[in-house]
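See the structures that follow.
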Structure P
């Protein structure tokens, strides 16, 4: 991507999109195109068509999505599948219609089967049942991958999907019920410290293991991928292969830890001195989700930020904004 190329970042205010903007700006990209939801509703087919026709972006980073944790996915399943499908359909199709050079579609590790072999390889997609608590969201993201794949095959587009593991970082959602595990824990431990509470309650048994990636590392990976030379990028698109491997790259940190270990680490970073209690009546979700990121590692990308470093930066961000 030329430094002055017109790059549209869809969903630039979210955790993923804001990290992409920071990374692109830091690397000297000057022609970034963004629209707030009020300015452009990506579920509106006509509005998206007009936007692409008038702006003609050269590159698209599709980070716009309705996202949330277990509670949000269980409470709003219809919104999760409807809104995500609509956003993807509109942006991917208009990227084809308007000759976008490369598109990067951002998904989530929940696309993989609930009981996947570990670590999870890209070829495990659609090899087993999904985790029921986030199936509508996962199915929408799977449809997005299939859409990229179909357009590559039929129209010779260069649309690639990347699947980050659990992300956290600047601009995260710290809502106690609708947020993911790290921001929820940061807020819980901070409020418990401020209010001098004796204990913090964490959902589940604490035994499931999770992998986490700092959002700015994810963004660096995305820009890295978008800048791969054709001889490395085009083979990822799966437009002329029959091996069944989708146009998909995993983005992970390469290691995981239990929720109990994570809670202890967040407790240490926040400085809460009380007790941790696990509410075993609450769901655990998938027992383990560790991504196999060898494909992107072999291309030359590795994360730079340790989990503890990322948690410290995130906590500073939380304090500054909340």
Structure Q
């Protein structure tokens, strides 16, 4: 048996959205792999994404980015956290190395843990990253004007660069500080389309629209939205007194099938939802997050594959998005992206697992 140890950041669901299709394909091709997942994501969530057995280690993989909400980074908390970890790095690295030594892996994969690649380097274990971003460049983008930011950035890069490769998933941000970067194609899931009128018992509906801001909280005052005949909104929570809102969590429909079956999705830029919308040809209205370094590359890629349009926060909070919704739903179909990144990532992984 070969033991693969995979660290998955729990900073929303985008990291899991990139990892799960790769691990599912890898485990289907190699029956001799024992899979260990290190993540702060709950076991119940991991089990909805991963199709094969694995052992779960509940342990932080990296600092990520402290957030005020789904769109706003807490820059001061981010800087303080990384500065503290940098100053305590000897102790942190020793703890991660001791933990990893106990697992005895043959290969370490991360999305996107600088801690695990540094620990693997200490032990001489091969490691590989695959992601559309890295925390070093994200940190520098927000904190570049603060004291010792370049020093912190270089420490993060050096930790990442202990890995044999960094597979940059499309669409991804530039990775100027990463060594051994190799670009691969998109990674995502395809959903199964179903008849939502029948499944949700709404034969009167003309259009279903999913509202999902990703895996982090973002309060939207849905009670203020106007009623549009025939239009049904699918959200993650109930809206009391409104029969044009349905809580999708009340129905046993996998989220990816729901997204594939809707007429459109309202979201923010983030790898998981945007890639899934493009693959499943679900038009997108998105609320921008101007300072997120990945956003320009994600939106440029999205515009090539599915009808999409930007909205602003005032429109979203007032529900004044029906005209934009009609425009993207009336747009002609586009060409979905080929999910080449899954096979490309598995090929790279297997090359390290003889």
Structure R
């Protein structure tokens, strides 16, 4: 089936668009319950099977399952429900292509925050109710956060591998790399590279665990610190910075590009990507993400490509290249003089 944007030239289309948050919450709830994982592991299930496994009351369950079916997430056959193809690949926990970490974060953090969009627009203040220190101080929430980051890098990482000629380089450093999922994708695909990840010290145990799971222990090294207070204690031929700059305001973004410049070896490259705000097919999607930054950060937003190009030139990079990356991101490749 094909889902289309409602026709907002009609009253019914406007009302339908206003209620699309209901569709999103149904999907987020299914991920919260682990429904897709259960159906993948145990096969097609009846409504009663689902009720018993998930420990639900039962009232509304048939409508819930039928809504997921109407949205193309489940398939109903002979009184049973099974996963549709996409959810069976991307929403099954422990699957390599799992993106449910992003949905879990959306359910816990973004969905409630969007309910306070009007307050954010009136005050300019984030509405998530906590700062990142609270995330790093809670192991459970931190694990959810890195699951969200993994979901994004699992999609964008293979695209980044294809978008750059890695043969000219011997090392890669991911600044703000969480538990190292992007670095692991790059190093696994380019075995001649040595990998480095720089992030807050709280990430290191999760990094160590993840590298062991990926079979990359010893090939990627973790460096802990705060890039605003400590700088970056390691350099590399290629420095990557993805979905990091949008967490900060313009002045901080400029500072981070200077920090990245210092971390790039002479003759090397900075690869920076975000959902930048230049008009094109992905413009609506990227505006939504920019409003996410309003709701969950103290000054972040998406930004135009021209801003990043200006920061790169000011930092000292001698040339830049702009490429599309995946469906929604823009990649800026900045070259440092030898």
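Rule-based calculations on the coordinates, nothing more; no lab input. As the structure is a computational prediction, the values presented were derived from the model and not from experiment. Cβ atoms are built from the backbone, for glycine too; each structure is taken alone.
Of the structures labelled P, Q, R, which one yields 3.6 when distance in nm of label points 7 Å out along Cα→Cβ at positions 221 and 309 is computed from its coordinates?
Label of the source structure: R.
Given structures P, Q, R, which gives the highest value for distance in nm of label points 7 Å out along Cα→Cβ at positions 5 and 229?
Between P, Q, R, the highest calculated value is found for Q.
Kindly point out which one of P, Q, R the value 16 was derived from, the read-out being relative contact order in percent (Cα under 8 Å, 6 or more apart).
Q
Can you say which of P, Q, R returns 3.8 when distance in nm of label points 7 Å out along Cα→Cβ at positions 149 and 245 is computed?
So the calculation was done on Q.
Another question, then. Which structure, out of P, Q, R, was Rg/Rh (Cα atoms, Kirkwood Rh), for residues 181-260 alone calculated from, if the result is 1.20? Mind dumping the intermediate values first?
On the way: P: 1.20; Q: 1.05; R: 0.98.
This value belongs to structure P.
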